[in-house]
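Engineer: Each structure below is given as structure tokens.
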Structure 1
Amino acid sequence: METLTQKENRIIQHLTNRTEVPVRFSEVDALGIVWHGHYLKFFEDGREAFGKQYKLGYLDIYKENLATPLVNINVDYKKTVKYGDSVIIETTFINSAAAKIIFHYKIFRTSDNELVAKGESTQVFITLEHELFITLPPFFENWKRENNLV
């Protein structure tokens with residue numbers, strides 16, 4: 001029988017994905033600098049890459065007749081990014097006992113590995129009829145178990 005300490009040692013507290021995206025022309029202003037609102041799109045790119053890697057994408061969730069709307073998001077801007085740059089989006093799932101998905105993000109300029117922004121988002125689970133889950137949906141509990149998060 002596994003002891004509590006052994007179980008604690010095998011539980012992972014978070015999962016991370018890193019994905020690279022180019023800065024697109026449509027994301028910059030007249031000075032060639034990425035407009036601040038597009039960092040939310042970078043976060044979305046990170047969530048999609050994370051979901052693809054770990055099988056927690058929007059379509060995976062939708063197959064369970066659920067949706068995960070954003071209820072909170074924030075960005076801390078550190079440096080500028082320009083057209084022609086590319087960025088690495090580091091998306092980290094933060095394990096929580098609550099029925100929500102929390103991601104932390106770090107965005108690095110690829111050319112010099114400078115941290116250009118960081119942030120966090122929180123999503124909740126709702127049915128397709130817009131009913132809020134206050135406990136873990138069974139599929140999410142299974143997903144956490146499969147990824148050694150519980």
Structure 2
Amino acid sequence: MSLCFIEPQNAIRVIADSVGREARRQILGEVVRAWVDEIPEAELDSHYAKAVADLDEHDLSLLAAWHASLEVGHPVPNKEFLVNLFPSLGENRREALKIAAGFRGEEAFKAGVGEEQALDTVLPWLSEQRCIELANECLELYWWDRLGAEN
């Protein structure tokens with residue numbers, strides 16, 4: 001028996017619905033990282049500013065520590081400072097946004113935003129090819145989950 005879905009986005013949703021909590025969180029993380037990869041260069045700054053705006057002090061400290069690991073000076077765990085520093089990160093800007101968006105996603109879940117709502121928000125922004133790649137990654141997470149991962 002073969003599985004066939006009209007849209008890869010639907011495959012991602014079905015797999016996310018059929019795995020345990022840990023695998024579902026990993027799928028959502030992969031979806032967010034894929035979304036960041038699809039953002040046009042010109043829009044990275046504004047998305048980073050939005051992601052940082054919602055972070056708490058702990059997450060800001062972790063993000064500042066990551067910035068410090070790049071040796072871009074002594075970053076301060078302050079929203080304005082981190083946003084102003086963002087353009088100087090060069091090729092590391094997408095990675096910084098992935099980290100900030102991941103923290104923001106965790107904050108959203110704590111505030112009651114469900115996984116389905118997160119998928120509905122991000123999946124439509126992904127290209128067809130990226131959704132196909134992501135669906136393949138989700139299949140790997142499905143098998144990982146079904147073969148005995150702790151949930």
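Every number in this text was worked out from the coordinates using simple rules, so none of it is lab data. The structure displayed is predicted, hence computed values, not measured ones. Cβ atoms are built from the backbone, for glycine too; each structure is taken alone.
Engineer: Of structures 1, 2, which gives 1.17 when Cα Rg over 2.2 N^0.38 Å is computed from the coordinates?
Structural biologist: Corresponding structure: 1.
Engineer: I have 0.91 for Rg/Rh (Cα atoms, Kirkwood Rh), for residues 42-97 alone, calculated from one of the structures 1, 2. Which structure is it?
Structural biologist: 2
Engineer: Work out which structure the value 14.8, 40 belongs to, where Rg and Dmax of the Cα atoms in Å, for residues 74-137 alone was derived from one of 1, 2.
Structural biologist: Value 14.8, 40 for Rg and Dmax of the Cα atoms in Å, for residues 74-137 alone corresponds to 2 out of 1, 2.
Engineer: Given a computed value of 2.5 for distance in nm of label points 7 Å out along Cα→Cβ at positions 18 and 130, which structure among 1, 2 does it belong to?
Structural biologist: The read-out was computed on structure 2.
Engineer: As an exercise: helix-only ellipticity at 222 nm (-39500 (n - 2.57) for each DSSP H run of 4 or more, over all residues; to 500), calculated from one structure in 1, 2, equals -7500. Which structure is it?
Structural biologist: 1
Engineer: From 1, 2, which structure was relative contact order in percent (Cα under 8 Å, 6 or more apart) = 43 calculated on?
Structural biologist: Derived from the structure labelled 2.
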